[in-house]
Structure P
Amino acid sequence: MAYVPRYTADAPDREAVDAMEGPVVLEFGTDWCGHCQAAQPGVRAAMAAHDGVRHLKVEDGRGRRLGRSFGVKLWPTLVFMRDGTEVARLVRPTTARAVAGALESIDPAS
């Protein structure tokens, strides 16, 4: 998988996320959020070196259960998972280096 440019309202449920195998990055935010927009160059650059990582961009907000189940309070929040288990988390990352470091924790072979 590759970098996903837009957030989607079609989020899987928590049970489906917990059952996902391999490395997964869940990114919570919205397309109109300034912090989310500012983080995208770093996220895109870091994801380029990790083609095997599944990237899910989930639109978050009031009434969105998946974000609440992960305790998301600020956007963007990136949750790095391996085989359904959270390994790392970044809130409002500002550099590709920070994202790359977290990606290494779930996808060290790339």
Structure Q
Amino acid sequence: MTVKEHYENHLGNFYSWMIGDFDVNEEVMREFFASHGIASQSDETALDLGCGNGIQSIALAKLGFKVVSVDFNRKLLNELESRKKHYEIEPAESDIIDFLN
């Protein structure tokens, strides 16, 4: 079984439950980024590789980044799409290696 098959057949169904409250975790990530000086200065783009359900993507978008969010699991990308609201987040369904090539 490949990693992608494992996510599609098993882990994708439990991923969000395993990581806990989305809003709390997104806020923790945003505070982490901000405390380390990570914020967009002028329409910069952030690349979130293996974005899962988008906790880091949304945190980065709230800090002013345009975000390209890459994951190979459609279910998790759908969760991100349902949460991204008005933020400039572009979900991309792809394996990380394939995307970078």
Structure R
Amino acid sequence: MAQFDVYQNPSKISETYYAYLVDVQSPLLKGLVTRTVIPLGKRSAFGGQAMRGLTPEITVADQELLLLTPQISSVPEKQLKNPIGSLSHFRDQIVGALDLAITGI
């Protein structure tokens, strides 16, 4: 598992709204049985509004999705299988969104 890898959402309940999960957990915490993730969702499912800095738009599998930072969560590591890609090239936007959510800056 690598930080910023993208996975299909394993939850049949929430996958309609959150198709993918981005692993944002530091590699230093690889011994934990859970992974910290942020869901990605279609803008249309959330009123079409993006919050500048907090929910940046990110392209995954040719879809424009929002990084839904306020819905940060954890999932058991064993549920995340076969990453479909990496968002490491969006690192600055992802870390910026986390900073804004936590520090307000």
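Just so it is clear, none of the values below were taken in a lab; they were calculated from the coordinates. Bear in mind the structure is a predicted one, so any value in this text is a computation, not a measurement.
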Top of P, Q, R by percent of Cα pairs over 14 Å apart, for residues 29-68 alone, largest first: P
Comparison of P, Q, R - label where Cα Rg over 2.2 N^0.38 Å is highest: Q
Answer label among P, Q, R for the case where helix-only ellipticity at 222 nm (-39500 (n - 2.57) for each DSSP H run of 4 or more, over all residues; to 500), calculated from the coordinates, equals -9000: P
Any idea which of P, Q, R comes out highest on relative contact order in percent (Cα under 8 Å, 6 or more apart)? P
